[in-house]
Structure 1
């Protein structure tokens, strides 16, 4: 079984990543993440990966998928 994640907003997040991967969306092919919004997200020191995820950036977003 799987759970589908949708309609989630991450807003005004600032910080420094403790690992190489600052943002990870690793969603299911059968149940992809939908309508994920990153709004003014700034995480220093890492990268982003977004698998099977519909991600929208609003404002300044770092790192980007």
Structure 2
């Protein structure tokens, strides 16, 4: 399905990041959020998920 709807593949990294973060798997969460955010580098996208992932990265990198 991600082939037909590539945004689903991108969003899956965001949701996996959330899952890993909530289950205490910090390194995996960081990897998933980084992969998700890599699709939005230099973007001014106003997606809630982008803002949430950026905030999560700040939180996890402390």
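None of the figures in this text is laboratory data; all of them are computed from the coordinates on show. Note that the coordinates shown come from a computational prediction; the quantities given were computed from them, not determined experimentally. Cβ atoms are built from the backbone, for glycine too; each structure is taken alone.
What the table shows:
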| quantity | calculated |
| --- | --- |
| Which entry (1, 2) yields the derived value 37 for relative contact order in percent (Cα under 8 Å, 6 or more apart) | 1 |
| Winner on distance in nm of label points 7 Å out along Cα→Cβ at positions 20 and 52 once structures 1, 2 are ranked, highest first | 1 |
| Structure responsible for 0, with helix-only ellipticity at 222 nm (-39500 (n - 2.57) for each DSSP H run of 4 or more, over all residues; to 500) calculated and labels 1, 2 on offer | 1 |
| Given 2.9 for distance in nm of label points 7 Å out along Cα→Cβ at positions 4 and 28, calculated: source structure among 1, 2 | 2 |
